[in-house]
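Each structure below appears as structure tokens.
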Structure I
Amino acid sequence: METRIALIGIIVENKESVKQTNALLHEYGDYIVGRMGIPYHPKQVNIISIVLDAPENVIAALSGKLGQISGILVKSMMAKEPNA
């Protein structure tokens, strides 16, 4: 199955959402290439970037599930062409 490189950006506005977000990311851990989390105290948010190498349906499923978590904002993008 062809995979795509994707970047999912997450802004956590409610700390109550962190546990659910981390559990979901752990569930998709096999597809995660890298993860960077930045606590931004002046604005009281946490910013997480996730790089994936996964089939499109997996990327869409993770992004959709993250989007259903209250207290976080999610945006995703994929590379134009499937990687080899």
Structure II
Amino acid sequence: MTTKLADAKGRVALGTRFANQTVIVEEVDPTEVRVTLAAVVPQREVWLHRNAKARESVHRGLAQARSGKLAKTPPNLDRDAAIVKRLAD
């Protein structure tokens, strides 16, 4: 445990352990503040973290790729674009 003095603007240097890291600062009560290291997920990726079935599918695909189990034929991007267009309409 260390003692630090907040400057005139209420700032406290946390030290190099926290340098360039995202943190959550939580006021526990009027006399206590909790600092927790955090990871930030881009908004466009939040759905994947909330969808267990999709997340498992991605992990399965990554495991297959690591073990060399790749598709024998390349994807048909024109067909896939047509499907996406149809779903968007």
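Taken together, the values in this text are just the output of simple stated rules run on the coordinates, not laboratory data. Remember, predicted model here, so these are calculated numbers, not experimental data. Cβ atoms are built from the backbone, for glycine too; each structure is taken alone.
Given a computed value of -8000 for helix-only ellipticity at 222 nm (-39500 (n - 2.57) for each DSSP H run of 4 or more, over all residues; to 500), which structure among I, II does it belong to?
I
Of the structures labelled I, II, one was used to calculate relative contact order in percent (Cα under 8 Å, 6 or more apart), giving 12. Name it.
II
Who wins on percent of Cα pairs over 20 Å apart among I, II, i.e. which is largest?
Max of percent of Cα pairs over 20 Å apart: II.
Using distance in nm of label points 7 Å out along Cα→Cβ at positions 36 and 68 for the comparison, can you identify which of I, II gives the largest number?
Answer by largest value of distance in nm of label points 7 Å out along Cα→Cβ at positions 36 and 68: II.
When you work out distance in nm of label points 7 Å out along Cα→Cβ at positions 60 and 76 for each of the structures I, II, which one comes out largest?
Looking at the calculated values, the largest one is II.
Matching task: 3.9 is the computed value of distance in nm of label points 7 Å out along Cα→Cβ at positions 12 and 52. Pick the structure from I, II.
Working through the options, I get structure II.
Now a separate question. Of the structures I, II, report the one carrying the highest value of distance in nm of label points 7 Å out along Cα→Cβ at positions 4 and 20.
Evaluating distance in nm of label points 7 Å out along Cα→Cβ at positions 4 and 20 on every structure, the highest lands on I.
Here FRET efficiency 1/(1 + (r/R0)^6) of positions 28 and 44 (r between Cβ atoms, R0 = 30 Å, to 0.05) was calculated and came to 0.65; which of the structures I, II was it taken from?
I
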